[in-house]
Each structure stands twice: as structure tokens, then as C-alpha cells.
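Colleague: See the structures that follow.
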Structure P
Amino acid sequence: MTGIRTLCTLLLALAVGGCSVAPIEPIVRPPPQYAMPARPDGAFASMEAAIRAAHGPAASGFDLLDSNEDGLRWRLALIDSARHTIDLQYYLWYGDAAGMLLLEHLLAAADRGVKVRILIDDLNTLLTTTSDFRGRDRLMALVDLHPNVELRLFNPWKGRSKLARAGEAVADMDRVNQRMHNKAMVVDNQATILGGRNIGDDYMGLHEAFNFHDLDVTGIGPVARQASTIFDAYWNSELSLPASALKLPTSTADGMSVRRQLQEALSKFESLQRFPLAPRTWSAELASLGSRLHIGASRVYSDLPVGDEIRHNMMEVMYEVTASARRELLIVNAYIIPDQRAIDNLQSLKARGVVVRVLTNSLASHDVPAVNSHYKQWRRPLREATAALHELRHDAAIQAAITDTPPTKAGFVGLHSKGMVIDRERVYIGSMNFDPRSATINSEMGVIVESRGLAEALARIVERNLRPENSWRVEVGADGKLVWINDRETVTSQPARSFWQRVEDVVFMAFPRDLY
């Protein structure tokens, strides 16, 4: 990731404090814990009951989170509405305005008795803004100190200092390289948000350098319990370490001090002026949500931890989903590095008359140019195997209304969404990229929903993004060379924001594709 992470020095002053952190010692694992059953007085019980009465016990209600502002707003709404439990599972959680705001609302929920479980990948740990890993550990220990909060780290570093981590990355690269890329939040075991957004400013439209166009879905009903099952599998995994195992000296006074500093820091973020800094009631918003839910049956899929490894099955799920298309397949995916099997499958769909359209990043919109370095050699085969190939513009017209959250105006737009629409009947939304890292290294998850209403809603979003004011259409020109076409121009070399992007694009070709 690029850009400035803006956690105030004041917040970290106590957390850093010059403390020393030893390597993690072997621990006695706590007994397995599981999500509390949904209760009839849960925040979303009446909404779920109405869905069940009208559509049966297998049905859930779904609403797309297209704009980044809604991505943050609805996370706050679910947290503030929680009455019993909140479970969160994320790859990244930055110590910027969005990360701090969500943390404050979570702690406020814990203050009123809600049980909060937080599981985050330890590659980039909670509230990361500095290279002081000891300070990060100290802060996590203080969060975990709350009697109603439990925090765990997935695939933790065994050494906690910067030097120890550097040595571990060299000596144990295979293990260190395996990360939890899942993104999920579950409230009262009745409501969930699933999709691609991590916790950070660039995912919520608050970053001044660039903001992602991303995609989540809110689900009410059995889909929440499906997500809870995945959460519990990771929570109880041998790869998850309780933050208490860091064995850092903490006190209630320290925690209260950091909490005050957190609240003071939040009050200074101009980017948060459209969001409540303190919890509030969301009754009007929840009533509106109930009236616009798309009803459907769902299944949440995930790679699963087995012992100290991850059993990868999500790529096979993706192949099965794409192969099921009979008429049309819309794919939006931020990071695509296909292989010949993927191209062959798309060609098979085309031969059967399935219209396949794909949207991914251009070099210009990329935050990871190394992915483009290995994607570009597949660009022509991908175009020839589909009806249309589009690449997001870094100056897409959707920026003002969808990716930037006022008053923020970012420098450019990047794509982070991962979704599919199959025959306008089913949708996939999740964390899975179409690249080697997602296939065989990281863990991934996503939800497949059978719902014509939700499928039509996502199709409208994808088709909006395919319009020439938002993306380049990649075609083969009369001379046999690729061209990029939008509403203003046609160019004969891949669009880029700068000369240095083109240099990076060449340099990263020397690195193995399987890293990305």
C-alpha cells in the first residue's frame, strides 16, 4: 500500500514507551470458542423474522455496499446496533481515521456489554502506522485488556522486534508468506458484512493520495451464521494467537489513557465530518435497509485452516462458479494473473455462447504494479477469450460519487473489488483475486447468493463501471496490436499515471509471478 497512515503520535506515545518484547513462548491454547447463537432480542431479529416469514428459513436479505462512504457508514451502523456480539476478521487494519473510528465504536460497544472478538492477520497488525512493532504489540495488548474484548493474531510473527521479523522472513519464508486475506464482520449472529474492503482510509474513501473502488454486501439472516462458522474455524485454529500471549505489562489506567487519546485524535480528523464519532441510534437507516433488501439463498465459502496450514479450495469454487454460466458472466476483479487453464475455461464458455465481460485494473489505476507486470502478457489471450476486456481508469467518473467520501478528493482511483454476476441469477462477492497468491498462498473467502434482484443490482454497477468514462476498453487494432479506448481518446500503449509506473512495470517482470 502507498500513502500516509495518519495515526497521531499522541495515541502511540504511551503504547511505544520503550518497552521490550521477547519472542513468543509456547502457550497452552485456550479451549475452543464458538459464536453465540442468535437471540430473539438481537438487533436484527425482527428483520430476520420478517424475511423468514415471507421467504422461508433458508432465505437471507442482501444489500450491496457500492460507495466507500456506505462501506464505513454501515459498519458503524451494525457495530452501534449490536446487543450481544461482534466478530471481526480482517487482513489489514490501519491506524488512520477509518481504523481509529471503527476501533472507538467497537470499544464503545464493549463498554455497554457487547462481547467483541477481533481476529487480524499479523503481517500488518492493528493500528499500523509506524515501524515500531513493539508499539503495535503494546497497543493491541491494551485493546485486549478490555474485559469484553478478545483479540487474536493470525499466523503471528514468532519474534516481535523488527530485527527478529527480518530474520524470520528469511528463515521461514513459506510460513511467513501465508496470510489470512479474509474480510468479514458478524453482529449478533444475525447480520454480516462480507466482501473486499479492509479497514483503512483508502477503502473508505478518506485517503488523499488514492481511494479504491471496492465492493461489500450486507447480509441479514442465515448468511450471518454461515460467516460465523468460518470465523470460528479461524478463531480456534492453531494459527491464531491470543494477544494475551504477548505477555506485555498493561494496566487499566494505561488503557483508559490511550482511550482518551484515541477520542481526542478522532476529533481532529476533518475527513470524518460525515460520520458520528460517538455511537448513535440507526433506527431510520435500519428501517430503510429492511425495505430494500434483495432476498436469496446463500453459501459462504472459504479456504480453511488445518493444523498449521491452510487448505486451499477457493480457486476450485471460482472455476465451478464460472463454468456454471449459461448465457452471461460479468467479472470484476482487481488483481488478475491468469494461467492457461483460466484462458481455456473462458474460451470454452465463449464457444458455448456465453458472453463474458471482464473489468480489472489498468496500469494507471494499479496500487501493485507488479501484478500488472505479470498480467500484461495475458492481456491479449484474455481479450480473445472474452466478449470484452475493460481496465479501470485512474480518473474514472465514479470517483466523486463512489470512491471519494466528501470532503476528501483523492489523486486517483484504484480497483479493489472482487465480484461476479452469473446469468443475472447468482452473484459472488468476496476477497478472492484471480492470481497465484490468492490461489495457493493466502486464505480467501466469499459468498455466493442465488438472487435475481441482487444479481441485477450488481450487474448495473458493473455495467456502469464498463462505460467509457470509467474504464478503457481493450481491443485488437487493425494492425494486430492492442489499443485502449475510452470516451476521449484511443491510445496504443497501456495507460499509466507516470513514467515511473512504466519503469516499475518493467522491473517487476523479473520477479516470480507466484509471489503475486
Structure Q
Amino acid sequence: MTPPVRSDPVHGFSWREVVAGLSVALVLIPQSVAYAELAGMPSHHGLYAAALPPIAAAFFASSPYLQAGPVALTALLTLGALLPLAQAGSAEYVGLAALLALVVGVVRMLVGALKAGWLSYLMSRPMLSGFTSAAAILIVSSQLPGALGSPAPDGSVLGRAVWAIGHPTSWEVASIGLTAVTVLLVLGGRAIHSLVPGVLLAAAGGIVFSSLTGYAGAAVGDIPAGLPRLTLDLPWRRLPVLLLPGAVIALVGFAEAASIARVFASEDRQRWDANREFLGQGAANLAAAIAGGFPVGGSFTRSSVNRLSGGRSRWSGLVTGFSVLLFLPFAGVLAPLPTAVLAGIVIAAISTLFRPRELLRLWRLSRPQAFVGWGTFAFTLLLAPRIEQAVLLGVVMATAVHLWRQLRPGLVARREGDTLYLEPSGVLWFGSSPAMEDALFARLDDEPDVRRVVLKCSGLGRIDITGAYSLAEMLDHVHRAGLEMEIEGVPEHARRILEAVGVGTHKPPAS
């Protein structure tokens, strides 16, 4: 099948972008309100975070499909970063959320400007799998009180969920029904086709149900009409405590956007630029900050809707943002929307984040990597709400496992007659060369009657200067023992450095 033609990002604006942008906006409006609740923000601030960010991202983004705005994982990270600092929903909390978005935006803009997009690859797949799976549990837990209609007392996310589950007498049948129907609509619509507006149908149905039945459960409530007030009057004195969580959100939140953009670019056989995408996502967060929003990212659901609706240039995001802006004066229509519906929207949206099969598969593939994945999973649950600390610990564990493996190069040995063949693998550097020497001489001790040693180096990925000198010393020791030793399959990149330190084929000394 011929891949779709990508429109020029500047001159590609057409009716298709209008249709795609409007389609995304219809999903984004109820989603943004739901994610604002998840982030601990007043509902209308979710709309603020959905209006200007797509517009700002359109001028910088690399992917023609990626749609910026509130997303579940970033909303949870925001909640975790701010809960220890202020009461959720308070004016101080709102100011801190905007300042956090500013930090995220600046970090991403710096990464993009410095062409350091490779930083997004510092997070290993096992670490991300463990983190996102635990985050999915936390997100569902945060929504359980609203889904059950149970007003749980203040406490941790998991604590409130446990309380709500343990007090069935406080449950509301209507809330449970609304949540269940919402989840079925969203997931069922997604199963039928990505363009089926399950989120919109659930929100519209919830508003109609609430209006006609006089639903007495928790609802969105009054939403201020009008455009957001643009300001940088933020709690700057709290900036230092937001630098670390902001940097973590900037990188972790970008991983989702990067995976989306890479998949679409691969399917369309188009080039994707991580550095430019960092600029686009950075601009989106700066726009969210000045509009009174909270950190935003790229949404897989909305990006898929954008692509399937015919969007072929990044200007469809411009249409999405302006559509939300035009809706703001009429946002009061969302007032009767039950929060149980919002809980259902969030629960359905994060279903793809929970990856138990991937975590279980790690035990079969690699025990060290399973340690990273399950360790990050456990730390995320234990450290909630400060889950950004779990991300840092996950990076540390992944780095430690990598270094541990690099310190222990592999060595396969086999004997044929009086010849011992040794095939090292990994990286021979100053950290692993002692282990390589020990392994080599241990094998020689086990085979005292061999007369010839062949060292096959084709499995070595890199040899540094210390590793080269280590090889030279090993050759010298073997030579002194009266053995013949040869080196074969030296990687081309290592040939020059080995020759420089005098490594060659050693034959037995003259008798």
C-alpha cells in the first residue's frame, strides 16, 4: 500500500486539517476535564491546558500527527509532584502547576535546542514498563472513589482507594453504572474503530442523564466562562523544589510522545526529528504555563484520531487549539457532567499503560532486566505520590545493571585436541579487563595440557586502550608459559589500537 503523502508543514493547510482538528477537539474537551481532575486541578484549568498548547506545538513539532495536551501519565506525575507542596485544587496548587509546566517547557526547549534528544533514550524499556504499569494502578486507584461515588477521606492515593473499596455502604449505584457505561463506550468504540467518539458519547450521555434525572452525585460544577488569563505571576520562590520533578516529567512524559511519533513516522516512511519534537513539546508546556494550565504531553488516542481523520500536517493541531478556545465561553454546558463519567474516561484511557505480560516476560528474557522492571514497579507504588523519585531510582538501577554486565564480559571456551578456543563477548575496557584476565587464566588452569590457545575477538563490541594493554599482557603471560597463542577476528575499529600496543600472533618460543 502506498503510504499517505505528507503535506508540507507550512503550505499543507487544507480542509482535511480542519476536519482532523475538529475531530480531535471533540475528544480533547472531555478528556482535558477528566485529566484536570486526575492532576488535582479545577476542571476548567484542563481546558486551558488543552487550548494554547496544541497551537504552540504546531509551530515547532516534527510529527504531522502528534497532538499535544493533557495526558494521564503526565497528570499523575503532576499530582505526585505537587501534593506534598499544596492542597489539591487550591490557588497555590494551581500556581505551582503552572510553574511546573514552565519548568517542563524550559527543560524540553533546552534539550531540543542543544540537540540532546538522545536523553530520552536513557530510560530503558524494562524501567518504563515497570513505571507505567505501577502508574496505571495508581491512576485507577485515584479514580475509584469517584467511580464508586464514595467520598473517601483525605490520604494517599492507594489509601483512599482501599477505604472506598472497604466501605461498600457508601457506594452509589448510579455512579458505578455511569463509570461502567463510560468504560464500555470508550473501549467498545476504540475496538470498533479509532474514529468512534466513545469519549464524546460518554460525556454527552452523562450530561443528558444528569440533567434529566436530577443526578445528586458529584459533578463538574460551575465552570468560569471566557478565555484564560495569560500571566507569569507565578510562585517563583517555590521554583527550586520543582526543578527535579519538572526535569523528570520533561523526559518521562516525552517518552510517550516519542513512541507515538516514531510509530507513525515508520508507517509513513517519513523522517522524525526527536530534537525538533522536544522543541514542540516544550513550546506546548510554555503555553500551558502562561494560560494557567499544567504539564502536557502527546496523546496516542488523539494523535490516532488526528491521523485517521485525514490530518496530514501539524496545522491540524492549530485547528484543535482554536476549537477549544472557541468552546471556552460555552464551557458551562459541562457543569452537570458527573465526575463518575470523568473517572470512567480516565480508567479507559490508561488501559494500555498496564503491561503485566511484558513484566512477566522479563523473567524469561533477562533476570537483571527483570530486577530493573519489577524494582521500578515496586518503588513507584511505595513512593507514591513522589513517583518521580521512583523514575530516578529506576534509571539508577538500569545503569547499575548495565555497568555490572559491562564489568563481566562473557567467555565461551571449547577444546579441540590440544587447542583451546576462547570467544570473549561484550566490551573490553578498563572496568572489565581484570575479569577477562581472570577468566582466561582460570580456563588455562583447568586445561593444563593444552599447547595452543586461539582467542577469537569478533564478539567484542569495543576495546579501549586499557583493554588493549590487558590483551598484550595476557599474550605475554601465555608466551612465557610456553604456549602458542593467536588472536583472530579482531574488529576493524580495534585493529589500529591493538597494533599500536604490539598485539599480534604469538608463537611458541624457540627451543
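Colleague: Which structure, out of P, Q, was distance in nm of label points 7 Å out along Cα→Cβ at positions 256 and 384 derived from, given a value of 7.1?
Modeller: Details: P: 7.1; Q: 1.6.
Label of the originating structure: P.
Colleague: Among P, Q, considering only distance in nm of label points 7 Å out along Cα→Cβ at positions 168 and 392, which has the greatest calculated value? Intermediate results must be reported in sequence, preceding the final value.
Modeller: On the way: P: 3.2; Q: 4.3.
Comparing P, Q, the top value of distance in nm of label points 7 Å out along Cα→Cβ at positions 168 and 392 belongs to Q.
Colleague: Computing relative contact order in percent (Cα under 8 Å, 6 or more apart) for each of P, Q, which one ends up highest?
Modeller: Largest value of relative contact order in percent (Cα under 8 Å, 6 or more apart): Q.
Colleague: Could you tell me which structure in P, Q was used to calculate helix-only ellipticity at 222 nm (-39500 (n - 2.57) for each DSSP H run of 4 or more, over all residues; to 500) as -20000?
Modeller: The correct label is Q.
Colleague: Here mean count of other Cβ atoms within 10 Å over residues 144-151 was calculated and came to 18.6; which of the structures P, Q was it taken from?
Modeller: Label of the source structure: P.
Colleague: Of the structures labelled P, Q, which one yields 17.4 when mean count of other Cβ atoms within 10 Å over residues 40-47 is computed from its coordinates?
Modeller: Label of the source structure: P.
Colleague: Just checking, which of P, Q has the largest value of Rg/Rh (Cα atoms, Kirkwood Rh)?
Modeller: Once Rg/Rh (Cα atoms, Kirkwood Rh) is worked out for each structure, Q has the highest.
Colleague: Ranked on distance in nm of label points 7 Å out along Cα→Cβ at positions 288 and 472, which label among P, Q comes first with the largest value?
Modeller: Going through P, Q one by one, distance in nm of label points 7 Å out along Cα→Cβ at positions 288 and 472 is largest in Q.
Colleague: Once distance in nm of label points 7 Å out along Cα→Cβ at positions 192 and 224 is calculated for all of P, Q, which comes out largest?
Modeller: Between P, Q, the highest calculated value is found for Q.
Colleague: For the read-out Cα Rg over 2.2 N^0.38 Å, for residues 280-487 alone, a value of 1.07 was computed from one structure; give its label from P, Q.
Modeller: On the way: P: 1.07; Q: 1.72.
Matching structure: P.
Colleague: When distance in nm of label points 7 Å out along Cα→Cβ at positions 80 and 376 is compared over structures P, Q, which one is greatest? Before the final figure, lay out the partial values.
Modeller: Details: P: 4.6; Q: 1.1.
Greatest value across P, Q: structure P.
Bear in mind that the values in this text are calculations on the coordinates, not laboratory data. For clarity, every value in this text was computed on a predicted model and none was experimentally measured. Cβ atoms are built from the backbone, for glycine too; each structure is taken alone.
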